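Presented below are the structures under discussion, each in the form of C-alpha cells.
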Structure I
Amino acid sequence: MKPHKASFINALTLISLGAWAYIDSNYAITALIPVIFGVIILVLNPGLKQENNKTAAHLVVLLTFLILGGLIKPLTGTMESGNNIGMVRVIIMMLTTAFALVTFVKSFISNRSK
C-alpha cells in the first residue's frame, strides 16, 4: 500500500474514533487530541502523493509517531477503567497508526535503495 493511502486511512480513523471518544467521554477535551492530529495529517496528505515532497512525508511520519506514543496513556486508562469499547477504539487507532508508520518506513527504505 502506498504511504499516502495508509496515512489517509489513519487520518480518517483518528478523526472518526477520536470524535466518538470525545462524545462518549462526556466531551473531555483531551479526547480531541487524535482528532487534531488526524486533521493535520489529512491536510498534509496531498503532499504525500508527490514523490519529491520529503518535507510533508517527514512531518506526517513525525506526527504519526507522536500520536502512536500518545495513545499509550489512553489505552492504559481504558484498561484500568474497564471500558471495553474505549479500549477497542484506542487499539484500532493504534493499529492503523502503526500500519501507517510501517508503510512509511518501508517506503523510505525502498526510496533509499533506488
Structure II
Amino acid sequence: KIAGAHAFKEAFLNAKPKLLEPIQELTVKVPEEMVGNVMTDLQSRRSIIQGIDSIDHYQILKCAVPQSELYGYSTNLRSLTQGKATFNSAFSAFKAVPNSIQANLVNN
C-alpha cells in the first residue's frame, strides 16, 4: 500500500498536472466610505476585481474569487462594514491553481 502511494505520487509529479479550482463571481454592495477595507480584504482572498459601479451612496464591486477563499467571507464582511454590506455569489468557471499553492497542496 505504501509503495503504491509512493509510486502514484512520483508519477503524478512527473506528469506535471494542473489542479483546477472553482471560481465564484462575487458581487458586493458596500457603502462608499467602507470600500477600501472591503477591497483590501478581497485582494487578500486572491480576487480579481472586474468592475466597480456606483449606485446612490453604494459601490458595487464585481470580482472573481476562488471558492476556497470565500469560507468565512460573510462573517468578515459583516465585521468590516458593521453589517451594512451585502453580497451574492455564483459559480463561474474552473481555473488552474497558482503554482505556489499547488506545490504546497501536493507536498502536504
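Laboratory data are not the source of any read-out in this text; all were calculated from the coordinates shown. Every value quoted in this text rests on a predicted model; they were computed, and no experiment measured them. Cβ atoms are built from the backbone, for glycine too; each structure is taken alone.
Taking 1.13 as the value of Rg/Rh (Cα atoms, Kirkwood Rh), for residues 30-85 alone derived from one of the structures shown (I, II), identify that structure. Comparing all candidates, it corresponds to I. In terms of Rg/Rh (Cα atoms, Kirkwood Rh), the structure with the greatest value among I, II is II. Using the calculated result 20.5 for mean count of other Cβ atoms within 10 Å over residues 14-21, pick out the matching structure from I, II. Here the read-out was taken from I.
For relative contact order in percent (Cα under 8 Å, 6 or more apart), the highest value in the series I, II is held by structure II. When helix-only ellipticity at 222 nm (-39500 (n - 2.57) for each DSSP H run of 4 or more, over all residues; to 500) is computed across structures I, II, the figure -29000 traces back to I.
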